[in-house]
Structure P
Amino acid sequence: MLNRLAEVRGSFNCSQEQLASDLKVSRQTIISIEKGRYNPSLPLALKIAKKFNLHVEDIFIIEEDNDDL
């Protein structure tokens with residue numbers, strides 16, 4: 001899954017540390033999400049979207065395999 005978290009976070013002038021604190025996760029979790037090493041749980045993805053008043057789909061992009069369609 002791709003994400004635009006770093007871009008979105010930057011547009012709101014929100015540091016990784018601040019976002020982590022607001023979401024009650026570690027800064028390492030935010031770094032891992034931004035680098036694509038970790039996909040957040042649905043509850044965490046929803047919290048992130050709510051924090052920025054966006055839809056989950058505005059931040060997280062699921063790569064679809066056309067063979068499965």
Structure Q
Amino acid sequence: LAPLERKNGWTVAEEAGHCGPDRIQRLLNRIDWDADGVLGDVREYVVEHLADPEGVLIVDDTGFLKKGARSA
């Protein structure tokens with residue numbers, strides 16, 4: 001979600017204004033996520049901001065820039 005070239009606990013924490021990664025790691029590791037709730041929120045946002053009767057949504061997850069011969 002952040003415009004960072006490399007995303008890890010430290011870089012995301014710094015981008016969020018934290019002095020260390022503890023809060024970000026706690027958020028990712030210990031919080032129970034409601035996947036259906038998040039899906040509903042995202043769907044609501046998309047419909048409100050991007051909806052067009054003639055529009056088409058295309059999701060392309062191949063935008064990850066590869067570095068070197070292999071990527072994890």
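Values quoted throughout were computed directly from the atomic coordinates according to the rules given, and no laboratory measurement underlies them. Computed from a prediction, not measured in an experiment: that's the story for all the values here. Cβ atoms are built from the backbone, for glycine too; each structure is taken alone.
Structures P, Q were compared on mean projected area of the Cα convex hull in nm², and the highest value belongs to Q.
Distance in nm of label points 7 Å out along Cα→Cβ at positions 29 and 53 was computed and gave 5.2; which structure, P, Q, did it come from? Answer by label: Q.
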